[in-house]
Structure 1
Amino acid sequence: MPTLIVIDEAWLLLARDRFGQKLEEWLRTLPKKNAAVMLATQSLADIERSPYRSIIVESCQTKIFLPNAEARTEQSADLYRALGLNERQIELLSYATPKKHRFYSSPLGQRLFDMHLGPVARALVGAGGREDIARAKTLMAQYGDDWPYYWLLERGCHAEGQWWRQWRKRQSQYTKKEEGDGVFCTDNTDDDRPAHRAESWPL
């Protein structure tokens, strides 16, 4: 079974030699076992200072960079160049919009992405802080499977919350119908959710 090991705030662990040794083992052996490692850190300097920098850069060939207004400063630019970006790509990062753009780089190519995330997507996939997680758990405990409705309301997505509640009600009705006579119904005729687009610019 494919496995993804996600290591957030990796700088905390990269500072520990014992973990660094384990990370090197994973990066060398896990690809043969249909597994991958994803490292997330807030600063490129965390990678630069790590004694395991070479194996990290060599093994993690797919990189996603966040916008950085300071990307063209001498110190930052050197770090980006060490990770394979050219001057044009560094310039793009310096002008990119935070929480909107991402720069993707891999052996397959490089692109600056604009995901055009709407308010619902930002309310869901953009909520990852401790307070957000704690609040989500509270809503789950209070409302069970209906918690997304209240979550969306709290984040100002009233129309989308109402749509979700109606969709949830229809799904419950279809489930009961299926259990009653073995017939499963689908209904997409009134699905008026706004479509989200993803755009990218090749370099």
Structure 2
Amino acid sequence: MLRLAKPPNQTIYFYTYKIYIYVKKIINLLNRILFFGFLLLGIILLFFNLGRKSAMLMVFASFLGSWALLFALRQKKVNENFWFLINIGLWLNIAGEIVFYYGGSLYYDKFLHFFMGIIITIMVYEYYSKSLIVKKDMIFFTVLGMLALWEIYEYFLQFFLNFPAMGVTIKGVFIQSPFNDTMYDLIYGLLGSLVFLLFRKEKN
């Protein structure tokens, strides 16, 4: 029986779709590994008394935060692939606490805020893209508000739970005060936001 060859466009579409499904499965698997990795690492730090108490609390907070953000993405009908980027950001944050211990790596802390500024802006842009109008200033100030909420969260941890979330220290000595740390965190986060927005168009 003679079989007709698929038109080139259909063949390209078929293989592109297969690659998309394959990549999506890989991302879903990595997300599960990253997500449950928070819980596993937290349990290890808790029962084997490894590292500082602040690191253990951060890991468990990342587990709960990851779950809450996934719930929010689903509620707002934002692409769940962003959950992968969020989990990457949370793991980078944990690396800063456990491996680099922020205090000895001022530049790592600022890099992370710059990176998260980009990630948050991508998600906000995706959310607003569902509407008829997309304005860069609207996205920018939404991101500013979200970054400010994070700094308020750090303030709460510092002054109400005595968790070292503000300022940068080396061997207990501040090399950047809590006030300057907060301002620079906001600035680097907004710079990341601006870098992303430079390459995006508004929709009127």
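Here mean projected area of the Cα convex hull in nm² has been calculated and equals 15.7, so which of 1, 2 was it run on? Write down the numbers at each step before the final one.
On the way: 1: 15.7; 2: 16.3.
Structure of origin is 1.
Out of 1, 2, choose the structure whose coordinates give volume of the Cα convex hull per residue in Å³, for residues 57-144 alone equal to 143 when calculated. All intermediate terms of the calculation are to be shown ahead of the outcome.
On the way: 1: 143; 2: 89.
Derived from the structure labelled 1.
Out of 1, 2, which structure matches -15000 when helix-only ellipticity at 222 nm (-39500 (n - 2.57) for each DSSP H run of 4 or more, over all residues; to 500) is calculated? List each step's numbers first, then the result.
Details: 1: -15000; 2: -26000.
The value was obtained from structure 1.
If relative contact order in percent (Cα under 8 Å, 6 or more apart) computes to 20, which of 1, 2 did it come from? Intermediate results must be reported in sequence, preceding the final value.
On the way: 1: 16; 2: 20.
Label of the source structure: 2.
Can you rank 1, 2 by distance in nm of label points 7 Å out along Cα→Cβ at positions 73 and 137 and just name the one with the largest value?
Values: 1: 3.6; 2: 3.1.
Top value of distance in nm of label points 7 Å out along Cα→Cβ at positions 73 and 137, among 1, 2, belongs to structure 1.
No value in this document is a laboratory result; all are computed from the given coordinates. All values reported here derive from a predicted model rather than from experimental measurement. Cβ atoms are built from the backbone, for glycine too; each structure is taken alone.
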